Structure formats: C-alpha cells, structure tokens
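Next up: the structures, one after another.
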Structure 1
Amino acid sequence: MALAAGENVVIDGTLSWEKLPAQYIDELFMSRYEDVEVVDVETTLTSAIERARQRWWSGRQNDAAMGGRFVPDAVVDHCYGVGTESQCAANALSLARMAADALGRGTLRRFDVDEATGNIQLTSITTFE
C-alpha cells in the first residue's frame, strides 16, 4: 500500500540473493518511483559471524522460551563467497545502478564497520543517473 501511495519507504534486508535487486526495481518502477537510495553497511566475515552468534545468544538470555533468531555460520559464510567483499555489497551496487537505468537515479551510500572500534563510518557515496 505504501508503494502504491508513493510513500517514502525503507526496505530492510541483507540483499544476499542476487535476484532481489531486479525484483525491487520492478516493484518500484510499477509504482512510478524515480529515485532510490541504497544504504550498504559492510563488515568482515569474522565480525558478521560473531554478531549473528551474539544476537542469537542475547535473544536466548532475554527470552529463554523463544531465544534469538539462529543463523548458522554457513549461511553468513555463503554471503561472502571467495572474496573479501560480500555478495550483499555487490547486490547493493547493482540495485543502485539498476535504479538509475530503470527509474532515473540511484544512490549508494556505503558504510564500513571499523574493526578496531566497532564504529560505523561512511566510506563512499556514489550516485548513478
């Protein structure tokens, strides 16, 4: 309903599936959007696995009956493939480019986690038109 109304929306997810950007662009195109801003937050594989485990354990401590959402290490590992860059980062870039081609404009804001401090830093802004 929000897309049909032309509302500003936030679509939250990892973008780990390579076909998802095209699906999003189709939906946004059909709803006559003209601009997409993609926010990509990246970390290392080691940190991603550690954070997934921490979220699960924290959830178990706070609600023993339900626990946190368990994500196996292999699922996180699959998002990284063979390189140091995640598939999610590649798909975020693809989504911004597709937005420019299909809708008129796409912006990618990339943030990286500083491994030493855990702080998130804006590392690049790329606009496609």
Structure 2
Amino acid sequence: MIKALRQLHFHLPAGANPDEYLPVIANTLRSASADVELMKLEQLGGVATAIFDRIAGFKEGARGLFSAEAAAEYSMAVGREVKIEEIQPVVNELLATNLIMRKGHGLYGITDPFVQEIWRERKALAGKI
C-alpha cells in the first residue's frame, strides 16, 4: 500500500482525483507482485503448475494431491504420464519456494491469497475455468 501511495503522490496529474487513480495503481502493483511468485512456479515446470492449479481451485485447501485421480489430472495437464512417486518431490519444491503451504494433515493451500486470486482471474480470462 505504501508503494501505491508513493506512486500516487509522485505521479498524480495536477487537479486529478486521487480516488480514481489509487485503485488502478494498487491493482497494478498487486498483479506485479503476483507475477514474481508465478514466475517461480513456471520455473518449477508443468507438473508443479498442474499441482498448483489443483490447489488454487479450492478456497479452503485441497486434499488428495497424491491420489491416482490427481496423477491422471496432472498427466492430462502436462501431456505425459505423471507417476504418483513424482508428485511428492514437486510438492516439496512448492512448499520450499513458499508457493503452497500445508494447512493440515493432507490439506494444502496457496500461501498468498492474492497470488491465488490472480491465478484464478487469469484462468477465467483464458476461459479455462
């Protein structure tokens, strides 16, 4: 928010209404922040993206990340067979990069709700929801 206020202070045209500009600036900064996190995800590869997508689809958290059904879903997303034993190391990487968190036994969620929201918005824009 401080960045948004700073941008507003230094770049507001004379006589302009700050209430019209602040939401745009804040949303732009929010989206840029989410982009940094989503670039981490892209670097982890297609299986990580498929797992992240499954988790992001649930508001309160996702279960069954290691199930045969989930592996089939990941396989469809990446275009190759994803074996169940491949999933745990990828989940560990997602946890290590702080993209996902363990919310309880077998329950995973997206760490940053803004990143989850941006992910879902982009999927909706692409017509994939």
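Read-outs throughout are calculated quantities, based only on the coordinates presented, and are distinct from any laboratory measurement. Remember, it's a predicted structure, so these values are computed and weren't measured experimentally. Cβ atoms are built from the backbone, for glycine too; each structure is taken alone.
Annotations
- A value of 36, 14, 12 for semi-axes √(5λ) of the Cα gyration tensor in Å, calculated from one of 1, 2, originates in structure 2.
- Source structure of the calculated read-out (relative contact order in percent (Cα under 8 Å, 6 or more apart), 23) within 1, 2: 2.
- Ranking 1, 2 by distance in nm of label points 7 Å out along Cα→Cβ at positions 49 and 113, the structure that comes out highest: 2
- Which of 1, 2 yields 61 [percent of Cα pairs over 16 Å apart, for residues 57-104 alone, calculated]: 1
- Identity of the structure behind -13000 (criterion: helix-only ellipticity at 222 nm (-39500 (n - 2.57) for each DSSP H run of 4 or more, over all residues; to 500), calculated), options 1, 2: 1
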